[in-house]
1. Comparing mean count of other Cβ atoms within 10 Å over residues 106-113 across P, Q, which structure shows the greatest value?
2. If Rg and Dmax of the Cα atoms in Å, for residues 242-313 alone is computed to be 14.2, 45, which of P, Q is the source?
3. Here P(r) over Cα pairs in 5 Å bins from 0, in percent, for residues 226-369 alone has been calculated and equals 2, 9, 17, 22, 20, 15, 9, 4, 1, 0, so which of P, Q was it run on?
4. One of P, Q was used to compute helix-only ellipticity at 222 nm (-39500 (n - 2.57) for each DSSP H run of 4 or more, over all residues; to 500), and the result was -7000. Which label is that?
5. Work out which structure the value 20.8, 69 belongs to, where Rg and Dmax of the Cα atoms in Å was derived from one of P, Q.
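Every number in this text was worked out from the coordinates using simple rules, so none of it is lab data. It should be emphasised that the depicted structure is a prediction, and the values quoted were computed from it without experimental measurement. Cβ atoms are built from the backbone, for glycine too; each structure is taken alone.
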Structure P
Amino acid sequence: MLRFISFFILLSAGSIAKAADYAYVVLGEDGVQVSRVITSDAKCPLIQFDGKRVRMDVRALPASLPGRADKPSVFPLLTCEKTIPSNTRHAMLGHVFLPLLSHEVKRIVVIGDTGCRLKKGDHAYQACNDENLYPFARIAASAAGWKPDLVIHVGDLLYREDPCPPGHPECNGSPWGYGWDAWQADFFEPGASLLKAAPWALVRGNHESCSRAGQGWWRMIDPRPLQTGRDCNDAIDDDIGDYSDPYAIPLGDDAQLIVMDTSNTIEKAIPPGDIRWFKYRELYHKLESLLQQASNNIVADHHPILGLFASEDGRLLPGNQGIQSVFGELNPQILPSGVSVLLSGHVHAWQQVSFSSAHPTQFIAGFSGTMEDSAEMPDKLPSNATPAPGAVIEHLSSWAGGFGYMTMERTGAARWEARVWDANGTLRNTCMIDGSRSVCDQARIE
C-alpha cells in the first residue's frame with residue numbers, strides 16, 4: 001500500500017518526500033490544529049497555508065534513547081510540526097491537502113486500543129500478520145470511507161511490547177519494543193488511510209505512559225510542545241511526563257470535546273498522599289472549569305469510569321477504581337456536572353451504558369484491533385449491578401469478541417446518532433444520544 005504522501009514533490013527545491021513519510025493533523029487546546037510530518041529527509045519540509053509557504057519546525061531529531069523495554073527506543077526519523085493558523089482554508093504539503101477541522105463537527109469516528117498485542121507476561125501473541133485477526137488497517141480504511149470530520153482515538157496505540165517467539169508464524173518477524181519500527185507497524189502504517197481522512201484528537205492510554213511507549217507519545221502524538229523533562233526519556237522525570245492537563249476542542253453549536261489524560265491511574269483506590277491522588281484532584285478541578293465553556297460536553301479518556309465489565313470467572317467489575325476514588329471524594333456523583341457523554345477504551349470490547357441517575361452516558365470503544373476480551377455481559381443484569389456508587393443503570397448494550405469502530409453523527413444541538421460497525425463495515429447496532437442519556441436498538445450484539 002502506498003502511503004498518502006509518498007512520491008510527491010515537496011515545494012522546497014529538489015526535496016522529495018520519502019516512502020517512509022507520514023503527514024497528519026492533531027488537535028490541541030482550544031481546537032488548535034497542529035500539522036505533523038515524520039520524515040527521513042534531513043530537514044523539515046515546506047508547508048503551504050492558503051498559498052503562503054513556510055518551513056515546518058523541528059519537533060524531535062532522530063535519536064536512540066534509553067529504552068523502557070529490553071532494548072533502546074530508536075527513532076531514526078525527523079518529526080516536524082507547524083501550528084496551522086486559525087481560519088486557514090487550505091493546508092498543503094506538495095500537492096496534497098491536509099484535513100482541517102470544520103467549524104461545526106457533524107461526523108465523528110471513535111476508535112481505540114488499535115495495536116497488535118505481543119506481551120510475554122500474558123502469553124499473548126496476536127496474529128499481527130493476519131488481517132482477519134489483526135484488522136486495524138481494514139477498520140481504518142472503512143472508517144475513512146465514512147468521511148468523518150473528526151477522528152477520536154481513546155488510547156492504547158502501541159501493543160507490540162515483546163518479541164514474537166519461535167513457533168508463532170502468525171506474528172513472525174514483527175517489530176517490537178517502543179521505538180519507531182513498532183510505532184510504524186502498530187499505528188502509522190495500518191492507520192494511514194484514516195490519518196489522511198480527518199484531523200485527530202488522541203487520548204493517552206496506559207500503554208503510552210512513561211514506563212511504556214511514552215517516549216513515542218511525546219515525540220509524535222501529543223499536540224502540546226515537546227519539553228525536556230516531559231518527554232519520558234529519564235525515569236526521574238516520570239512524575240512530570242506521566243500527567244497532562246485536560247483540554248477542550250470546540251465542535252460548534254455549543255458543543256465541545258474534552259480530552260482527559262488518565263493514563264497513569266490504577267485499578268484500585270488511590271491512597272491519599274500518592275502522587276496520583278494529587279494529580280487527579282487537580283485534573284478534576286481543571287475538568288470542572290473547562291465544562292463551563294459549553295452546554296454539550298463530550299469527555300474522552302482512556303479508562304472507563306462508568307463502565308461495567310464481565311470477568312472471565314463471571315463476576316461483574318465496576319469502572320476504574322482509581323479515578324472513582326479521587327473524583328468521588330470531591331463529588332459523590334464522581335464526575336462534575338455538565339458532562340453529557342463519556343468516551344473510553346481500555347476494555348477490548350464495545351459497550352454503552354445509560355443511567356436513570358444523574359450520570360453521563362458511557363461508551364467504550366476499545367475494539368479496533370487489539371486482541372478482544374472474550375467475556376460477555378450476562379443477558380440479565382443483577383438488580384444491584386452498578387459501575388459506581390449511586391449510578392443506576394437504565395440501558396446497557398455490549399459486544400465482546402468482535403472488532404470494529406463507532407461513529408457519531410450529529411442530529412441536534414445535544415443529539416447524536418451513534419452506530420457500531422464491524423471490521424467489514426457492516427452495521428451492528430444503532431444508538432440514539434440525547435444529552436446525557438442514550439438507548440440502543442440492541443441490548444447485546446450477538
Structure Q
Amino acid sequence: MRTVCLMALATWTVVGAPVTVHAPNPHYYEWKGKPLVLLTSGEHYGALLNGDFDYRKYLAALAKDGLNLTRIFTGVYREVPGDFGITRNTLAPREEAFVSPYARVAGKFDLTQWNPAYWTRLHALLDEAQRLGIVVEVTVFCVYYQDRMWELSPWHPRNNRNATPDVPRGEVLSLKHARYLALQEAFAKKLGEELARHDNVIVEVTNEPYITNTPADWQAHMAQALKKAFPAHLVGQNIANFTKAVMNPDPVLSFLNFHYARPPVAVAENYRLNRIIGLDETGFDGTLDAIYRIQAWDFLTAGGGHYNNLDYSFVVGHEDGSFLVPGTSPGGGSRELRTQLGILKRLFDAIPFAAMRPMGSVTVDEGWSARAFGNEQVVAIYAHSGQVNPNRRPRYTYQTGRQRLTLRTNLAAGRFTAEWWDTRTGKTESLTFTHDGGLAVLPSPEISEDVAVVLRAGQF
C-alpha cells in the first residue's frame with residue numbers, strides 16, 4: 001500500500017504555473033501571472049524537520065504582515081542546542097522530534113526506505129504556504145560546519161544500517177565518494193517527484209558551500225541533478241557571504257543568493273547577469289529591529305529581488321513570533337520588525353517595480369546614504385543612516401534622534417507628487433511641486449533612522 005501511495009504522489013502535476021523568472025525583467029520572480037519580490041523575516045529553517053514546531057501558526061504570522069517567503073532545510077543537516085549562540089534554535093530539534101526523510105528501523109536510519117511522515121509533513125507545509133501566498137525556498141544541502149553536525153546526519157555511518165563510509169565531513173559534499181553522491185542524487189530525485197505538484201517552490205542547491213570550500217565541480221553536478229529533478233521549478237545557489245562578482249554563472253541557476261550582503265554591493269556587481277539577486281540570510285548584527293529593516297529596504301531598492309532575515313522570535317511554543325529574543329542572541333526578530341517589513345512590501349506593491357531600475361546618484365546629508373530606483377514616471381528614493389563597522393560591536397550601527405534631511409537628485413522638468421513614507425509606521429505624507437529640470441532639492445519631513453519617498457511625474 002505504501003508503494004502505491006508514493007507512486008501516486010510522483011504522478012501528480014503542479015496545481016498552477018510554478019514560481020518562475022519574470023521575463024520582462026529577470027531580476028524578479030513571477031507567480032500567478034504577476035512579478036514579485038520575495039520578502040520575509042523567517043525562522044531558522046527548521047519548520048519541516050522539527051516535529052515540535054507548529055508551522056501553521058508560523059506561516060500565519062508571516063502572512064499577517066504580507067510577508068511571502070520562508071526557507072526550509074531538508075533534514076540531511078541539523079544542529080544541536082546552543083550552536084551559533086541561538087536560543088531555542090528551531091534547527092536543533094529534540095531527538096524524538098526530528099522528522100527525517102528516512103525511515104528508522106530498530107533505532108537507526110535505513111537509507112533504502114523513505115519516511116512517509118516526512119513527506120506527508122512536507123506536502124502539508126507547502127499546501128498551507130500556498131494557501132497563504134507564501135513561497136517556500138527548499139535548501140537541499142548544507143555544509144557540515146563542525147564534526148558534531150556531520151555526526152547528526154542520517155548519512156553518517158554511526159546513524160544508519162547501510163554501512164556508509166566513514167569520511168571527513170568536508171568530503172561528504174564532493175565527488176570523491178560514490179556512495180554519498182548516489183545518496184545525494186537519489187534524494188534530489190525523490191524531492192523532485194514529491195514536489196512536482198507544488199507551484200510555490202524554489203530550490204537552492206547548498207547553504208554556504210564556500211564556508212568549507214565545497215568543490216565547484218560537486219556544486220555544478222548537483223545543480224544539474226536538481227534541475228533535472230525539478231524541470232519546472234527555479235534552481236539557485238548560495239554564492240558568497242557579503243559579495244562576489246560572478247563571472248560565468250551556471251546557466252541552470254536562475255537566482256544567486258548572498259548572505260550578509262550589507263551594503264548591497266552584490267546587487268551592483270551582478271546586476272549585469274540578469275539573474276535574481278537575493279540577500280537570503282542576514283542576522284548576527286545584534287537584536288535591534290532598525291538594523292534589519294534598513295538592510296531590507298537598502299537591498300530591495302538597490303535592485304535585489306529577494307530578502308530573508310533570520311528571525312529568532314519564532315521558537316517552539318511561540319510559533320506566532322512572540323518569543324522575546326534575549327540580548328545575547330546573535331540576531332533579532334520581533335512582531336514589530338515584521339510589521340515594518342510589511343510596509344516595505346506594501347510600497348513595492350504600490351509601484352511598478354518590475355519596470356524600474358537602479359538609477360544615478362542621490363546626494364544626502366553627511367552620515368547618511370541614499371539610492372534611487374525608478375524610471376521616467378516613478379522614482380523611489382531610500383535614505384538611511386546605517387553602516388557596517390567590521391571591527392566594532394555592534395557591527396551595524398545607525399543614527400537615532402529626530403531630524404530633517406535634504407535629498408538632491410536630477411529630475412526632468414514637470415509636475416511631481418512626492419509621497420514620503422515612514423518606514424516604521426507606514427504613514428505617508430504627500431506634497432506636489434513643479435520642477436524646471438536638473439537638480440531637485442527634496443526636504444524631508446522630520447524622520448529618524450531612515451525614510452523613503454516615491455516621486456510620480458505628471459501628477460497633482
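1. P
2. That value comes from structure P.
3. P
4. Details: P: -3000; Q: -7000.
Source structure for this number: Q.
5. Label of the source structure: P.
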